[in-house]
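The data blocks that follow each hold one structure.
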Structure P
């Protein structure tokens with residue numbers, strides 16, 4: 001039992017170390033590093049609790065004795081201290097968002113937000129959400145599930161307050177999951193953000209789209225365009241304003257939301273509905289993939305290219321560079337881009353943060369609209385899936401960005 005306890009202690013030590021030093025360069029290990037860092041980093045307090053309980057059971061069973069037992073216990077304590085410190089560092093996300101918004105929108109941006117919107121800004125994170133991370137949909141929010149849209153059997157969900165609204169702003173969410181079947185869906189992603197914004201009288205729509213390997217790009221973005229077209233045509237019936245729509249999404253959804261925002265009315269992505277106006281009023285991509293060509297050689301392993309070539313585009317990159325560029329947000333940057341708030345974690349082991357920095361910089365050079373870039377210290381890929389100290393601060397920063405954009409829209413009416 002003492003050896004088993006030592007092995008357990010070494011395991012949690014490795015998991016704690018992974019929070020600070022995730023694996024980037026090895027395809028398989030980077031995925032494992034992501035999974036461990038994602039589940040432990042944002043839920044560190046919960047993991048410390050069950051680990052302490054298990055160590056107490058080991059002690060009760062007499063497994064912690066002698067030098068080996070003492071060494072194991074020391075590793076456990078050091079790991080808990082490291083995990084606790086890592087979690088507490090999530091508080092820095094508040095400053096990161098404020099710095100990003102000030103740089104992107106101006107030092108007085110908060111004074112330009114409508115008083116009625118600013119009055120609802122939370123003063124602190126919601127501790128109840130953090131302690132109960134699996135219950136992140138507020139009871140005051142109604143969810144209308146599986147509404148059909150498009151021409152390929154797509155479905156969407158509408159999140160809204162349990163009271164009648166008219167002409168409310170709209171947040172359109174596109175899920176991630178490597179563009180691939182069984183890797184992600186509309187049912188579990190961005191729930192904290194959509195619940196929060198629905199409580200602020202936004203109408204939130206979460207769409208799905210055809211997935212690879214059955215689907216081949218650009219079918220994914222065509223489906224998302226059809227989702228936007230549905231919102232423009234139908235959202236009034238649910239209390240939303242079709243003239244004010246913000247896009248968001250994470251990972252593959254970050255790629256799709258950015259691409260959707262940068263390619264309004266592109267007939268190649270709107271076959272059969274070319275006459276629909278697919279302009280939007282802003283984009284908030286989380287940890288997105290912005291360059292499918294890896295032109296700047298920032299990707300640290302070969303897994304992404306393999307996924308594109310074998311499953312998503314099903315084309316050789318070397319022989320089909322133009323097709324890859326056509327669906328890369330980095331290659332579609334233009335002066336008429338809508339406002340962007342780009343969010344990425346600096347410990348992302350799946351999508352290099354360097355691409356987010358590059359995309360934000362290139363977009364800022366040419367866009368006539370505001371571009372804000374928030375780099376979140378210690379955040380892994382998909383860090384916003386659960387309420388945590390870090391993700392709650394980011395959510396509140398997104399609310400301020402959305403409120404700013406909506407306030408500017410209201411001033412023009």
Structure Q
């Protein structure tokens with residue numbers, strides 16, 4: 001089970017938080033990015049993760065585009081960007097990838113250059129430039145349009161609150177209601193009918209990293225305050241799974257102080273609340289992120305505050321596996337044992353064995369064969385595992401639990417007695 005030791009200390013408008021954890025979330029090392037990188041763009045398209053541009057060692061922008069295939073755990077190279085860039089706003093719309101503004105190096109300056117990538121043709125083409133020159137902005141797609149929010153211009157210490165929307169069909173831009181809080185190095189993401197602009201830094205008022213989260217409705221062109229992050233952070237990764245938002249890693253700083261964030265926190269829009277989730281395995285900022293299936297991949301990024309680089313590719317199952325424990329790293333056969341105790345109340349242990357790394361499904365069905373609950377869905381390494389199942393609102397009766405991995409499937413019966 002997850003244990004936490006949490007200490008809050010209010011300092012001006014910041015919350016410093018130390019967390020000690022013993023987590024059941026498992027991290028998996030995957031094929032490393034072919035080169036060291038940080039501050040890249042990243043999107044998911046067709047079940048593959050695109051790592052776009054970024055900074056290579058020496059603080060030099062790159063035009064490289066790498067494609068990661070999680071199913072094969074392999075990397076390939078795509079057509080390079082027309083311009084070497086980093087800190088770009090990236091999004092997917094109607095099966096195309098868009099890069100909208102960003103920074104170049106040598107000299108270090110913002111650009112309005114914008115490009116579209118067609119994966120079928122493996123080719124980048126220029127599109128209408130961003131109206132306001134800036135980098136380190138955030139992008140989010142809704143209803144085919146891409147909103148580019150915040151960022152910084154030639155004055156890297158002057159954050160802005162600009163909100164401009166790009167229409168790929170018309171290849172045109174339109175100005176929308178500005179974000180209430182000026183920010184750059186933040187992130188944005190769409191959930192249901194709102195775009196959430198999360199965290200970032202605000203040098204305009206010498207604040208540094210922030211905990212601010214604001215939601216934007218494209219339908220009413222209106223911004224709304226929502227629950228703040230637990231941890232101030234900037235240069236971090238944001239993704240969604242199951243209707244919830246995951247904020248991962250990044251860095252924090254205020255005048256004279258800085259550091260990296262290990263913590264992952266999750267936001268539930270239904271309850272408007274952020275909750276601590278877990279710690280990263282390798283703490284990084286400026287990394288790429290992608291969700292494929294139920295697995296979140298964190299790729300590249302700086303391993304120290306300031307300019308640093310990595311080729312790390314690590315993943316974890318998005319469904320938090322509280323109650324799962326790896327007993328052994330070796331197994332001689334694919335096996336699903338009878339749960340113990342059985343009958344049971346309030347909980348029972350389900351043990352299974354995997355002879356190789358693979359995608360795993362562990363589900364519960366009622367006596368009629370109707371699916372009741374998914375206990376586990378994601379990639380696991382070879383080994384022997386034990387999962388503690390504690391029904392919440394299930395009625396007493398006979399249930400079946402089924403383990404699937406590759407072409408292997410085993411189903412067993414269990415009895416729950418209230």
- Task: Given a value of 14.1 for mean count of other Cβ atoms within 10 Å over residues 135-142, point me to the structure among P, Q it was derived from.
- Result: P
- Source structure (of P, Q) for helix-only ellipticity at 222 nm (-39500 (n - 2.57) for each DSSP H run of 4 or more, over all residues; to 500), computed value 0: Q
- Which of the displayed structures (P, Q) returns the greatest value of relative contact order in percent (Cα under 8 Å, 6 or more apart) on calculation? P
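Read-outs: derived from the displayed coordinates by stated rules, not from any lab. As the structure is a computational prediction, the values presented were derived from the model and not from experiment. Cβ atoms are built from the backbone, for glycine too; each structure is taken alone.
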